[in-house]
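Every number in this text was worked out from the coordinates using simple rules, so none of it is lab data. These figures come from a predicted structure and were not determined experimentally. Cβ atoms are built from the backbone, for glycine too; each structure is taken alone.
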Structure 1
């Protein structure tokens with residue numbers, strides 16, 4: 001796996017992200033931004049969620065474009081590649097600012113979108129006891145072994161004030177330094193205590209909540225363990241998520257399945273670059 005990085009200093013993200021913030025990202029495994037999306041954008045993205053989940057799409061749905069069929073009304077809804085289906089979500093996850101910040105955090109000159117997600121965590125009320133809304137402790141790279149580098153970055157955009165009360169994200173501080181953990185593709189495993197027992201032998205278990213105001217974004221490393229508990233409010237917890245990669249990321253040849261590998265063609269080969277319209281370049285933004 002490649003871990004090469006290049007320092008850059010020319011991104012307009014500097015007014016949002018200081019050198020101290022970059023250090024924090026590499027030291028702790030994540031960094032929380034100031035507010036990047038204004039209230040009007042947030043309302044548009046919340047409306048985009050409503051349209052998405054009722055099947056009102058701006059583009060044709062493909063085999064990867066249909067929302068997941070739920071077994072429980074309390075289950076988390078996750079739509080990958082939502083940017084194909086909704087132009088508002090597409091604009092958000094392809095934001096040049098997100099790309100510029102990710103470029104500084106990953107220390108690379110160019111950034112592409114790996115894929116995106118819209119995530120809806122239903123509210124179950126303060127008396128709820130169901131674990132159906134839990135997101136298991138996992139590493140994003142547990143699902144991304146098709147990429148030839150672990151230096152990928154996720155931007156999680158809060159569309160409402162978010163904390164432990166409504167099932168906000170929690171990270172295990174410094175866990176990105178533990179390296180890749182085989183079998184860490186455990187997003188849908190909802191026994192958080194059982195997963196902790198599985199993973200905590202790797203290092204100190206410092207479980208820290210990401211407390212965000214609407215419009216703030218948490219950026220985390222692809223190896224950072226993270227998850228979340230139930231939404232004990234009466235309203236859904238909504239987010240859009242941009243998963244970003246260095247623009248020169250290539251197919252590792254891994255046999256692990258990932259839906260985006262099909263965009264490399266019928267016979268993908270190790271070393272083939274992830275490029276083209278399915279992996280749009282976010283930074284620097286093309287002009288002309």
Structure 2
């Protein structure tokens with residue numbers, strides 16, 4: 001394993017509740033058509049990590065359960081902190097209702113909406129109500145690879161890092177990815193400063209370009225690489241840079257949007273080498289979603 005500063009990280013509790021389902025009727029897509037379909041938030045019973053990122057009659061659909069600190073006060077510090085401190089792979093415990101005490105896992109964070117997506121077993125999800133509250137054991141912000149200063153880690157639980165198991169090779173690290181996205185296909189989020197509290201979308205208005213790069217089969221939870229993209233201090237184009245992300249919400253009909261990804265690693269100097277592996281999905285590593293043993 002790569003050496004990290006895990007023992008110096010702070011583990012802290014943050015709490016939120018189910019985020020209400022939201023819809024945006026009569027939205028006009030990049031195709032000029034009007035769309036009336038479900039969107040973000042809520043308890044989603046039939047979309048989970050491991051499902052396709054494309055093909056749903058929905059916009060930006062979030063898998064399993066979406067959580068927020070306070071839906072009435074978006075963009076306030078408490079919501080930003082809830083989103084920022086929740087790292088992919090963090091443990092979640094239900095605090096209320098008939099599913100009280102059951103556990104889940106953070107699978108991603110969505111910018112703008114400030115949602116945190118949580119995977120629970122289906123039998124637990126069925127018991128949740130929109131009033132239920134969750135405690136997330138936040139652990140991971142500040143994580144560093146102590147012998148690789150050219151690589152920035154963010155929003156990643158150290159236990160998931162160990163399962164992803166990057167390999168050190170000649171001063172770089174190799175990370176298995178299910179796809180490599182060229183920077184010209186990156187849209188919503190590019191240019192934003194908040195790489196630690198948001199997500200960045202793959203533009204999906206050109207299906208031929210997606211097919212050319214083998215991206216039409218991406219799944220929720222897939223680990224991907226974004227080429228020539230530096231997310232160290234905000235998403236930007238930088239030749240040779242590499243960013244590693246997790247696909248955390250579904251496709252979108254909106255211009256400049258598509259499946260969203262939560263950044264977990266980046267290197268402005270290209271110190272990350274993506275290795276293609278179609279099985280590189282956090283669901284496999286964590287045994288959640290469609291990869292949960294029945």
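One of 1, 2 was used to compute log10 I(q)/I(0) by the Debye sum over Cα atoms at q = 0.29 Å⁻¹, for residues 158-221 alone, and the result was -1.34. Which label is that?
This value belongs to structure 1.
Once relative contact order in percent (Cα under 8 Å, 6 or more apart) is calculated for every structure in 1, 2, which label goes with the largest value?
Top value of relative contact order in percent (Cα under 8 Å, 6 or more apart), among 1, 2, belongs to structure 1.
Hey, FRET efficiency 1/(1 + (r/R0)^6) of positions 182 and 198 (r between Cβ atoms, R0 = 25 Å, to 0.05) derived from one of 1, 2 reads 0.75; which structure?
Among 1, 2, the structure yielding 0.75 for FRET efficiency 1/(1 + (r/R0)^6) of positions 182 and 198 (r between Cβ atoms, R0 = 25 Å, to 0.05) is 2.
On mean count of other Cβ atoms within 10 Å over residues 22-29, which of the structures labelled 1, 2 is highest?
1
One of 1, 2 was used to compute helix-only ellipticity at 222 nm (-39500 (n - 2.57) for each DSSP H run of 4 or more, over all residues; to 500), and the answer was -5000. Which one was it?
The value was obtained from structure 1.
Kindly point out which one of 1, 2 the value 133 was derived from, the read-out being volume of the Cα convex hull per residue in Å³.
Of the structures listed, the value fits 1.
Work out the source of 0.90 here, i.e. which of 1, 2 gives that when FRET efficiency 1/(1 + (r/R0)^6) of positions 230 and 246 (r between Cβ atoms, R0 = 25 Å, to 0.05) is computed. Please list the in-between numbers first.
Values: 1: 0.10; 2: 0.90.
Of the options listed, only 2 reproduces it.
Distance in nm of label points 7 Å out along Cα→Cβ at positions 166 and 270 was computed and gave 4.6; which structure, 1, 2, did it come from?
Matching structure: 1.
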